[in-house]
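Visitor: Below are structures written as structure tokens.
Values quoted throughout were computed directly from the atomic coordinates according to the rules given, and no laboratory measurement underlies them. Keep in mind that what you see is a predicted model, and the values were worked out from it rather than measured. Cβ atoms are built from the backbone, for glycine too; each structure is taken alone.
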Structure 1
Amino acid sequence: MTEAVRKRPRLFFLTVIAAAGPLAMNILNPAMPIIETDFQTSYEVAGLTLTLYLLALGVSQLFVGSLSDRFGRRPIVLIGMLLFILGSLFCYMATSIEFLIFGRIIQAAGGCTGLVMGRTMVRDMYGTEKAASMLAYMVMIMVVVPLIATPLGGFLTDRSGWQANMILAGIYGIFAFALSVKWLHETHFNLQPMTGLFQMFSGFGSLIVNPRFTHNAFQTAFSSAAFFAFVAGAPKAMQDMGESPTTFGLYFAVAGFFYMAGNFITGRKSESWGPSRLVLFGTLSAFSGGLHLLACLLTGTLTPITLFTGMAIVAFGNGLSLPSGTAGAVSADLNRIGAAAGLSGFLQIGGGALASALVAKLMALTGGPDPLIYAMTLSVTVALAISLAGQSYEKRLATRASA
């Protein structure tokens with residue numbers, strides 16, 4: 001084994017770069033009602049700071065994963081962190097909602113590199129079951145950053161304005177870049193030739209027709225859609241209930257700890273229980289959280305506490321299902337690990353962008369939390385259905401292999 005291979009990046013370093021995108025996404029969310037007022041625009045337009053951020057985060061992943069298969073993981077991360085810093089600066093300097101949205105798009109394009117490369121480099125170093133365990137630990141640590149960022153973002157917005165959030169994001173980007181320059185070692189040495197976009201998209205086609213990739217990728221996409229719908233709609237719902245951005249951030253942090261608990265169980269049990277069982281348990285848990293929220297809405301008992309109780313149950317389930325589903329999708333084709341990470345990330349974030357856009361638009365039209373609850377319930381229901389279909393496929397595959 002060569003010295004280059006022996007120098008594996010530590011899980012903590014991968015966690016730091018992977019957390020940049022989620023940090024920037026979450027830190028501005030409590031400020032959306034304030035941004036609406038500052039720029040004298042609608043909540044729907046202010047919501048584009050999240051929706052288009054998610055869209056850019058998703059689309060960029062299509063290119064980042066494949067480019068890393070061709071050029072290596074490390075160069076992609078370094079370029080991405082520089083873009084993230086530049087985008088944060090643009091956001092801070094924004095004097096119009098259009099310029100703020102532009103800055104968010106640049107910020108997302110940079111932040112996505114850490115998100116994709118974090119899970120890709122984990123899969124470079126470990127097999128499927130071990131990768132699911134390591135991804136769970138990585139996400140458990142990584143989630144602390146947006147967990148802190150959300151209440152901190154609410155606090156900074158209340159005290160210093162939303163611009164302070166972008167200063168903090170830029171500082172984090174500088175830290176992640178410096179860390180990457182010093183300690184982020186390369187993990188991919190079998191560089192794949194790529195002649196152009198056609199070859200890249202044909203690789204995506206091969207993944208889409210791969211049932212193992214499809215059921216894992218779409219399960220994670222719909223599970224994540226419930227979270228992104230919540231992120232888009234909950235700040236407005238809390239404002240309508242008379243709560244401040246700081247209060248929203250504190251409630252959000254509590255729900256985040258349930259997600260971490262699911263990650264912890266996945267990290268401990270992934271190799272003994274197996275990823276498929278964890279995905280099933282997780283989607284069942286999230287489904288029960290969706291039913292709780294729907295029942296509260298229909299009975300008129302939706303309050304900040306019951307809203308975040310439902311989200312906590314969904315978050316716990318996602319903590320079980322997302323790391324295992326992601327590891328399964330990325331492992332579906334070992335010749336296209338980067339492309340699989342990028343495409344699964346695109347489906348996950350792209351679905352989240354669509355869910356957040358629909359929720360923000362419908363809440364602006366209806367003036368109530370109904371679209372938020374219906375979107376979350378639908379998302380977790382579809383995720384459970386895909387999980388059950390995936391379980392059936394894997395059992396049939398195992399039966400054929402043993403025959």
Structure 2
Amino acid sequence: MKALQLKISLFTFLFFTFISISYAQEKSPAHLGLFYPISTHGTEAVHFTNNFSLHLLTGLSGGENGAAIYGLAGMVKGDVRGAQISGLWNNVSGNVTGIQVAGILNQSSDANKSAQIGGISNINLGNSALQVAGIFNTAKAVEGAQIAGIADIADTIDGIQVSGIASMSKSVKGAQIAGIANISPEIDGAQIAGISNLAREVKGVQIAGISNIAENVEGTQIAGLVNRAKTVKGMQIGLINIADSSDVTIGLINIVKIGDQRLGVSIDENLNSFLTFRSGGKYVYGIFGVGTNLEVKELKYGFQAGLGLNLAESNHFRLDVEAVSKYLTDFDGNNFSKFSFQLLPTLKITQSIHLFAGPSISYMYSRDLNILDHTGLTIWDETHRENYQAVLLGFTGGVNVRL
């Protein structure tokens with residue numbers, strides 16, 4: 001019997017508590033004040049939902065259905081439908097439908113149909129449509145945009161993140177853009193960063209000034225220095241590309257497990273000799289080399305870079321076309337530059353040792369004609385103020401060892 005009485009008493013208490021809360025919210029056309037509780041609603045302000053609020057310093061209410069303006073800060077224990085504007089801080093315990101503008105900070109439980117604009121930060125425990133802040137934004141889910149001077153943080157993005165330093169999200173459908181770094185396990189769209197992008201799954205594009213890192217890429221990685229991925233169904237473009245497997249790699253050094261790496265030596269009609277490393281995928285490969293001129297002592301330091309394309313290959317033969325740039329110097333005023341297109345038929349002595357030789361057409365430039373004794377078949381040349389340039393036919397030959 002006592003247990004039954006206890007249950008009835010508890011039910012009665014909860015019922016009347018619910019009734020009191022339900023009827024506590026009264027509608028008011030206006031709420032005016034200096035600071036809480038010095039206002040037209042006094043200490044009962046939390047029980048009113050207002051169509052208009054104006055407070056010189058701070059204000060408190062149970063809800064807002066129009067415009068709420070505060071000199072310093074405003075706190076709403078319910079929902080806001082309209083505009084909340086303060087000099088420093090806005091705090092809403094419920095949902096915001098409309099706009100929040102604060103000199104420092106906006107806070108809300110959910111703002112999926114609103115814009116939050118804060119001088120320093122916007123903090124949303126739920127969803128958001130638009131967040132713009134001078135320093136950082138946080139939200140659970142963004143369907144629209146996050147824009148911050150330093151950092152954006154969200155669980156999911158369906159739209160865009162833009163930050164001066166870093167953008168972070170668990171999942172992005174759209175774009176992440178950051179001055180320094182983007183971090184997201186899943187990208188369906190684009191990551192663009194001044195320094196680095198980090199992701200696990202990418203369907204789209206990664207563009208970074210220095211590096212891109214991902215596990216699986218369906219699309220393109222473009223980096224100023226290095227791209228790293230496990231599997232790339234698409235393209236990697238960078239100075240250095242690293243992958244377990246990649247459809248197309250365009251760079252000077254390409255380390256692909258399921259790919260092609262060859263170490264070789266070559267010589268051309270000017271007696272420029274280079275030790276070269278060719279690396280890439282099945283069709284496109286990069287070329288990087290160091291060398292010297294075997295005859296001209298002034299051209300003792302040489303560098304070579306370029307790209308090659310495999311046109312055909314069989315068990316005993318392959319045919320490549322390459323675009324290469326060669327630069328030789330003594331770092332004391334003597335230099336020689338040459339850009340060539342070369343066609344290289346290759347005979348496979350074994351599966352690892354390849355002999356190649358073929359014709360080339362080149363544009364060359366040098367400050368001193370006297371150092372050039374072997375110039376090939378000249379098609380056109382010109383000398384102006386001791387600067388010599390020419391277009392010539394020549395050859396390139398050598399041997400590669402497949403690694």
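Visitor: For structures 1, 2, which has the highest computed value of relative contact order in percent (Cα under 8 Å, 6 or more apart)?
Guide: 1
Visitor: Now, a different point. Please state which of the structures 1, 2 yields -29500 when helix-only ellipticity at 222 nm (-39500 (n - 2.57) for each DSSP H run of 4 or more, over all residues; to 500) is computed from it. Kindly include the intermediate steps, with their values, before the conclusion.
Guide: Numbers: 1: -29500; 2: -2000.
The correct label is 1.
Visitor: Figure out for me which of the structures 1, 2 the number 1.00 belongs to, where FRET efficiency 1/(1 + (r/R0)^6) of positions 46 and 62 (r between Cβ atoms, R0 = 25 Å, to 0.05) was derived from the coordinates. Show your work: numbers first, answer last.
Guide: On the way: 1: 0.40; 2: 1.00.
Here the read-out was taken from 2.
Visitor: Quick check: 5, 25, 35, 25, 9, 1, 0 is what I get for P(r) over Cα pairs in 10 Å bins from 0, in percent, calculated from one of 1, 2. Which structure matches?
Guide: Working: 1: 5, 25, 35, 25, 9, 1, 0; 2: 5, 17, 16, 14, 12, 10, 9, 7, 6, 3, 1, 0.
This value belongs to structure 1.
Visitor: A follow-up question, please. When mean count of other Cβ atoms within 10 Å over residues 54-61 is computed for each of 1, 2, which one produces 24.5? Intermediate values should be presented prior to the final figure.
Guide: Numbers: 1: 24.5; 2: 21.9.
Source structure: 1.
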